[in-house]
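Multiple structures follow.
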Structure I
Amino acid sequence: MLELRPDCENCAVELPPESTVAMICSFECTFCRDCVETVLGNVCPNCGGGFCARPIRPASNWKDGNDRINFPAVTARRHRPVDLAAHAVFVERVGSLPPERR
């Protein structure tokens, strides 16, 4: 079950469960689209993977209780600003590889 983390790990912008700008890697590291595209170069600073849009969990119980009421988003924040110099070196090493080949 996705945690639906509440904020961008880098810039701390709010990313509520219904956000269409939340991006995640396969380990569910969560960043805003702006940071993924302009700061991170689509390279997760934690694992090196790529990002995709975070799915939106339904707010309403459309079927079998699979909604944000029964499965709420987490509230714990993970604000860990990226070390830009270290990340630039990391992107230099792996950024030219497509995410599926990292």
Structure II
Amino acid sequence: MGTFSRIIAYGVDHCRDSRIIQALIEDLNAFSSTLLDQWRRTKLSEVDRSDERVYFDQMTVGKTLPVLWKLLQSCLFAVVTILTSVVGRIPNERHLASDRGKNSV
């Protein structure tokens, strides 16, 4: 995801059509909302970190959870990488920062 998110960030930096950036913001918002909603629906989200060894077997604690956390961490860093480029555009395109931008674009 790292390389892919950097390519998207590069595209954001060089995109001339701010409507595409606005659509990207909406897509990132939808992705983040869906990811959060799906996480909250899993039983894994209900277990406190300190209680993992009580509820999970050794395979889950040793293999599954580290891979899951790495995946979620990759998603977070990808979104942050892309949003860093989006935020860099806001001073030059203020309608991206306003609610009116959705209606006027």
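Things to note:
- Mean count of other Cβ atoms within 10 Å over residues 29-36 from the coordinates reads 22.0; which among I, II: I
- Here Kirkwood radius over Cα pairs in Å was derived from just one of the structures I, II, and that gives 14.2; the source is I.
- Origin of the value -4500, where helix-only ellipticity at 222 nm (-39500 (n - 2.57) for each DSSP H run of 4 or more, over all residues; to 500) was derived from one of I, II: I
- For distance in nm of label points 7 Å out along Cα→Cβ at positions 13 and 45 computed as 1.5, the structure of I, II it came from: I
- For relative contact order in percent (Cα under 8 Å, 6 or more apart), the highest value in the series I, II is held by structure II.
Just so you know, all these numbers are worked out from the coordinates, no wet-lab data involved. Quantities reported herein were computed from a predicted structural model and do not represent experimental measurements. Cβ atoms are built from the backbone, for glycine too; each structure is taken alone.
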